[in-house]
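Pasting the structures here.
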Structure I
C-alpha cells in the first residue's frame, strides 16, 4: 500500500505574494526569539496542527527539531517562514512552512517541508500565503518546479495542494 503521495508543481510565471490582513510572515532568522524559543514555538504548532490527523505524528524534542532541520545541509533559517498574528499578544504561531533544497548542482530541487497551520486558523488563506512565499523564493533562486510529499490519508492536505496546482509525481512506499 502506498502511504506517501509525491506531488510536483511547475511554475511558468513569477508567483505573486498572498497578503493577509492581520497576518505577517517572517523567517526563523527574523524572529525576536532565540533559536531554541523559535524551535519550541514551531514544535508547539506541529503538535497542534497534527493532533487530530488520521495518521498522527509523535511529539519531538528541541534536539529532534535540530536534527530534522537545523543540522541538515539544506537548512537555511531564511527558508523557514512563520505566520503570526498582528493582533495577538500570544506567542503562538498560526502556521509555518520550510523550503528544503535537496541535492546539489543541476540535481538540486526545492521541496516543501512541513507546511502546517493551526487548526483554529485554517481556511483563512494562511497556508496559501506560506506556500506562495516558498514558491516566490524558489523562483528567485532559479527553480521552476517544486516537489512535496504528503501522507495519502491526509485528504485535506492533498486537496489543498491540488487546488494550488500540484499534480502527482509518483508514489513511494512508506
Structure II
C-alpha cells in the first residue's frame, strides 16, 4: 500500500485572520452607529424647530385676540396658560376662557433641555431652543448670552415676533 503524506492542511482560521475580520466589523459598526446618532440629533432638532414655529403661530393668534403677547416670568417660562396667571408647562393646554391656542404646550424632546421664552412688555417675544447638531446652518453664533436651555446650556436657536430679532 502506498501512503501519500499530505502537508498540514488547515481546517480553521488563524487568530490574525479572525482579528482582522473583527476589526473590519468594528469599523463598519462604528460608522453605522455614528450615522444613526447623527440622524437622531437631526430628528430632535427638526422637532424643536417645528415646536417653536407652532408656538410662534399660537402667539400671533393670542396677539390678535389680546393685542399683546403673554409675559415671560423672567426665568424662561411663559405666563398665561389657563384662566389665571399660571406658568405654561409642558403638555398642558394653552387656553383662556374662550379660545384654545395650543392643545398641548410643547416640551423639548430631550428631558434635560427646555424652551426659553422672553417677553418683558407684551409687545414682542423671543423663544429659544438648543440645537444639538452643530452643523445646522440656522444655529445662532455666538450663543445667546443669558438664556439657559437646560443644564447650563446656552440656547443657540430662536424665533421671535416680527418687531425684534431672536
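Bear in mind that the values in this text are calculations on the coordinates, not laboratory data. Here the structure is a predicted model, which means the values were calculated and not measured. Cβ atoms are built from the backbone, for glycine too; each structure is taken alone.
Computed quantities for the displayed model
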| read-out | value |
| --- | --- |
| Mean projected area of the Cα convex hull in nm² - highest-scoring structure of I, II | II |
| For -0.68, -0.96, -1.02 (log10 I(q)/I(0) by the Debye sum over Cα atoms at q = 0.16, 0.27, 0.30 Å⁻¹, for residues 12-67 alone, calculated) the corresponding structure among I, II | II |
| Entry that produces 1.3 once distance in nm of label points 7 Å out along Cα→Cβ at positions 28 and 76 is calculated, selected from I, II | I |
| Of the structures I, II, the one that -7500 was derived from, the read-out being helix-only ellipticity at 222 nm (-39500 (n - 2.57) for each DSSP H run of 4 or more, over all residues; to 500) | I |
| Origin of the derived value 17 (relative contact order in percent (Cα under 8 Å, 6 or more apart); candidates I, II) | II |
